[in-house]
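Readers should treat all values here as calculations from the given coordinates under stated rules, not as data from a laboratory. A quick note: this is a predicted structure, and the numbers were derived from the prediction, not measured. Cβ atoms are built from the backbone, for glycine too; each structure is taken alone.
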Structure P
Amino acid sequence: MIVRETGLQDCFVIEPTIFDDGRGSFFESFNLQKFQEKVGLNINFVQDNQSISQRGVLRGLHFQKGEFAQAKLVRVIKGRVLDVVVDIRKNSETFGQTFSIELTGENNKQLFVPRGFAHGFSVLEDDTIFFYKCDNYYHKASEGGILFNDKTLQIDWKLKKEEILLSEKDTFLNSLDHL
């Protein structure tokens, strides 16, 4: 496993070691001991989530507040997304900064999203399967979000405006300035 820094504190790209042969390929998608050793954080994942989406779907930017904040380890099993995170920790040196990466079923890269970050992704290929681990349980009353098109963030979601499919709740989120 190779762990790369993103430029945002405690946020990492993780690349597995893939073993290929004539039968196909194999890789270890998660190992708690190796993960904690490489990232230097004590994380205990308690919930796994999965979504299947079509091209144009944009989910985010979401986060959980307070005691229900969540760290996530995200990856794509099949298909392709542009994964985006925003540091929303007001005392952080990288507050308001973003990081994006293309995650695919072929590159098998993962992104570790620490607590205190907003997270979202745009789906760039039909039938994309997105999977993630969380270190805290979902709590509806603690959910929050930032508008995907917040002018201060200037995120290029790699989709045309007319392609974007949002949930109704994602159309009413706040800007970063109103957190």
Structure Q
Amino acid sequence: MCDHLFVVTGGPGSGKTSLIEALALKGIQHMPEAGRAIIQDQVRIEGNALPWADRSAFAELMLGWELRSHREASGMAGPVLMDRSILDVIGYLSLCGLPIPGYAERAARLFRYNRRVFIAPFWDAIFSQDDERKQDKGEAEATYRIMAETYSRLGYDLVHLPLVSIEERAVFVLEHIGNE
């Protein structure tokens, strides 16, 4: 287990990346989200591993990204915030009603993170869509629920992020990771 790897998960548009960026400004190391970068790359190369084209191929690319992120972050000193993780791939497959390959489950059990996982609940006041985030509010809420179920099923303790400003959320996270 890598106790210094802290996952931030939840549904799309719930403030995860903004929180991580605010904490990065305070000197906390982080690993970026796979989904948005993969979408940007696939659109640029006219690929089909996109959530609106081939969800299985998209999930495979996300799994590879998350395995690499885990490996890289494991070698870093001090706390590292992970913008999603291997478990999010499992949650995504569940959300889409797609089969979860045995190797994805094995990856989630082998490549562990700190037992405390920060989860951002759906927050209507800040939710928005853009070129990469095409999910509607219903799918965003469902994603939050499936991530909570997935992380709990695989033995993680959920720490729900409060619905407060980015700065207040940053303080909340720092207080929690400082207790490790």
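Observations
- Entry that produces 1.4 once distance in nm of label points 7 Å out along Cα→Cβ at positions 73 and 89 is calculated, selected from P, Q: Q
- At a computed 2.7 (distance in nm of label points 7 Å out along Cα→Cβ at positions 41 and 153), which of P, Q: Q
- Entry that produces 29 once relative contact order in percent (Cα under 8 Å, 6 or more apart) is calculated, selected from P, Q: P
- Given 15.9, 54 for Rg and Dmax of the Cα atoms in Å, calculated: source structure among P, Q: P
- helix-only ellipticity at 222 nm (-39500 (n - 2.57) for each DSSP H run of 4 or more, over all residues; to 500) derived as -16000 - corresponding label from P, Q: Q
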